[in-house]
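Listed below are the structures to be examined.
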Structure I
Amino acid sequence: MLGSDQLWMAEALRQARKGLYSTPPNPAVGCVIVAQNKMIASGWHEFTGGPHAEVNAIGSTDIPEAANFYVTLEPCSHHGRTPPCVEAVLAAKPARVVVAMQDPNPKVSGRGLELLRAAGIEVKCGVLEAEARWLNRGFVKRMEQGLPFVGIKMACSLDGGTALKNGFSQWITGDAARRDVQFLRARSSAILSSAQTVLDDDPSLNLRLDMTDLEQNCAIRHPVRVIVDSRLRLSGNEKLFSTAGEIWIVSLSQDEDKLEQLRGLGATVIQAASTPQGQVNLEAMLRDLAMRGINEIHSECGQHLAGALIDQSLVDQIQLYLAPHLLGSAARGVFDLGELNSMEQRKNCKIRDFRQFGEDLRLTLELESGGC
């Protein structure tokens with residue numbers, strides 16, 4: 001049976017999840033204030049630039065001294081877009097502050113907890129820490145490793161086909177599965193794809209959910225669309241250029257005419273580092289995206305980019321949607337990993353979750369030892 005600290009922290013995590021779709025690049029944080037074993041106030045960080053969870057919880061509520069604060073992330077101690085949260089907590093004079101995890105941001109990194117202890121407040125850290133880290137997996141990875149959390153979404157038939165030989169792929173899965181993908185997009189900082197996928201499918205790669213769908217009161221945040229287009233093959237006439245949201249083009253090309261054309265359409269062009277083989281250096285690209293505040297990447301790309309990301313151990317999770325039909329042996333495959341000559345070369349996954357959406361099954365796969 002969970003103790004009271006775990007139970008109240010679970011409620012704080014529930015509050016934090018309310019901001020999951022609106023807070024990036026900030027983490028989603030929740031706070032619960034308890035007195036005499038009753039919750040007297042709660043709050044969450046609603047949107048980037050807005051008040052943090054602790055400030056929202058305190059609000060205009062008359063907080064009795066010696067209350068207990070339950071916060072999913074260490075209160076910040078630095079001036080950013082908002083004042084330090086730890087000042088608001090100190091002003092409330094709590095008896096205890098229970099924290100799920102220390103902030104991995106080096107600007108904070110324990111200093112908020114030190115200030116609380118120095119004021120004579122009892123501090124307990126590490127309650128439901130694993131759940132808190134997973135909630136903000138992208139933020140945590142960016143702060144600790146300088147890389148975003150990378151998830152790949154793929155849809156295929158039971159015999160592993162993602163498209164017919166002629167490239168036609170609409171639709172592999174049904175409406176329910178495609179709606180579920182929208183929620184994966186919504187929590188991401190960026191949607192990653194390739195020029196080849198854009199040329200083949202002409203997707204918008206935008207978010208088609210509204211505030212009611214996401215159960216939020218703030219404006220919809222559209223993830224950045226990041227397109228790997230090493231040779232600048234996009235014309236600018238594709239659908240994604242006429243739909244809401246930023247577009248970042250990652251390229252190796254120095255063609256000034258094409259660069260100016262894409263910039264004129266509102267796209268940001270990122271000059272990528274190249275590999276000795278003349279391809280975009282994917283790890284360097286991901287590190288650059290992390291420097292730009294990208295916490296979590298949701299990739300919807302073809303078998304070549306997906307295979308390269310997996311082969312280079314850059315993927316953290318795969319969401320594989322299995323549709324109950326067969327496309328035949330001539331269909332395009334899921335991941336291009338090149339030719340494997342022995343079973344020892346195979347990529348291994350752990351199935352962490354499986355759910356049904358309409359007629360389709362979604363497998364959540366975790367990569368083993370950095371590889372799938």
Structure II
Amino acid sequence: MPSTAHHNAAKATPKAATPMAFAQAIARAYAVRGVDPARALSQAQITPEQLQDARARITSGQMEALSAAAMRELDDEALGWFSRRLPWGSYGMLARASLSAPTLGLALARWCRHHALLTDDILLQLHREGEHARLAITERRALGELREFCLVSMLRNALGLASWFIDSRLPVLAAEFPFAAPPHAPAYAVLFSGPTSFNAPGAALRFDARYLALPLTRDEAAMQQMLQHALPLTVRQYRRDRLLVARVRQLLATAPDAAHNAQLLAERLHVSPRTLHRQLKEEGASLQALKDEVRQARAMELLRRSSRPIKQVAETVGFASEKSFMRAFKGWTGQSPTDYRHGNAWPDQSPV
């Protein structure tokens with residue numbers, strides 16, 4: 001049996017989940033410039049033999065070290081993606097220009113607009129489509145061998161910056177890419193958390209549009225500190241979700257089948273049940289309290305606006321028996337369902 005110290009050390013060992021294909025893309029950027037990547041690879045503790053193994057994986061720390069060294073040696077924060085270099089500090093300038101925006105939506109729109117001043121090889125645009133927001137990339141020239149690395153990095157960097165701006169997880173509802181699924185496609189689940197589709201019309205991320213209204217929580221001092229160690233933004237997974245309570249409440253109201261199953265509810269939110277309970281607790285809420293809140297609101301609406309029998313109302317809002325529903329309803333309102341209906345019924349009650 002391993003010792004406790006050995007067990008803790010094993011738990012602390014970073015997981016190698018980043019595809020070697022991304023390190024190979026950086027090496028190609030070096031080759032295009034006629035520069036030897038040996039020093040950067042050494043700093044990232046990647047051997048030439050490992051670099052050639054397309055099936056290999058590296059840790060986020062190795063990818064951070066390799067990217068940082070390459071950006072400085074090539075003086076190109078785009079790592080060869082575009083027809084002209086983006087000198088060191090380019091993306092920091094864009095982040096600073098967005099910091100004064102009052103909301104995430106305005107910050108991201110500003111970031112997209114200013115990115116067009118750096119390069120016209122791609123166009124970044126933020127769209128609001130009903131309840132969803134869509135951050136999309138239009139390719140204006142062929143990106144060649146670095147296409148996948150460019151599109152993935154641009155969207156992952158934007159997601160990391162957006163999460164940092166609001167100090168919150170920004171759950172991805174869908175990630176879309178306009179190329180066939182690569183051999184390392186499973187790694188996309190780590191990068192974007194939500195479902196990923198390939199052979200899409202273009203590269204894009206979709207997320208809940210309510211995040212666009214959240215205020216930025218950072219100031220210039222925080223920005224200065226972040227820019228000294230910005231690359232982890234591309235891999236950091238924020239624990240806190242500032243809209244989690246609202247998202248759970250909405251899902252409970254619109255998907256009653258998920259209300260009685262924490263596992264199903266967590267899957268639809270792309271987290272584990274343990275994470276769901278922990279994050280709700282951090283937000284001062286609980287799943288049971290949210291379930292009760294949603295069931296109470298639905299029950300009160302049915303009692304006011306319909307003539308359904310009490311037993312049917314109880315079943316509709318998820319109670320196993322009429323008796324348990326009546327007991328819960330009296331605890332919520334101080335009244336029995338029948339008394340509440342008599343005092344609050346709408347004139348045009350229907351059996352809906």
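If FRET efficiency 1/(1 + (r/R0)^6) of positions 106 and 250 (r between Cβ atoms, R0 = 25 Å, to 0.05) is computed to be 0.60, which of I, II is the source? Among I, II, the structure yielding 0.60 for FRET efficiency 1/(1 + (r/R0)^6) of positions 106 and 250 (r between Cβ atoms, R0 = 25 Å, to 0.05) is II. Using the calculated result -15000 for helix-only ellipticity at 222 nm (-39500 (n - 2.57) for each DSSP H run of 4 or more, over all residues; to 500), pick out the matching structure from I, II. Source structure for this number: II.
Identify the structure, out of I, II, from whose coordinates mean count of other Cβ atoms within 10 Å over residues 194-201 was calculated to give 13.5. It must be structure II, since only it matches. Can you tell which of I, II yields 16 when relative contact order in percent (Cα under 8 Å, 6 or more apart) is derived from it? Corresponding structure: I. Here FRET efficiency 1/(1 + (r/R0)^6) of positions 74 and 322 (r between Cβ atoms, R0 = 35 Å, to 0.05) has been calculated and equals 0.30, so which of I, II was it run on? Working through the options, I get structure I. Quick check: 2.8 is what I get for distance in nm of label points 7 Å out along Cα→Cβ at positions 242 and 274, calculated from one of I, II. Which structure matches? Of the structures listed, the value fits II. As an exercise: P(r) over Cα pairs in 20 Å bins from 0, in percent, calculated from one structure in I, II, equals 27, 52, 20, 1. Which structure is it? The correct label is I.
Values quoted throughout were computed directly from the atomic coordinates according to the rules given, and no laboratory measurement underlies them. Computed from a predicted model, the values in this text were never measured in an experiment. Cβ atoms are built from the backbone, for glycine too; each structure is taken alone.
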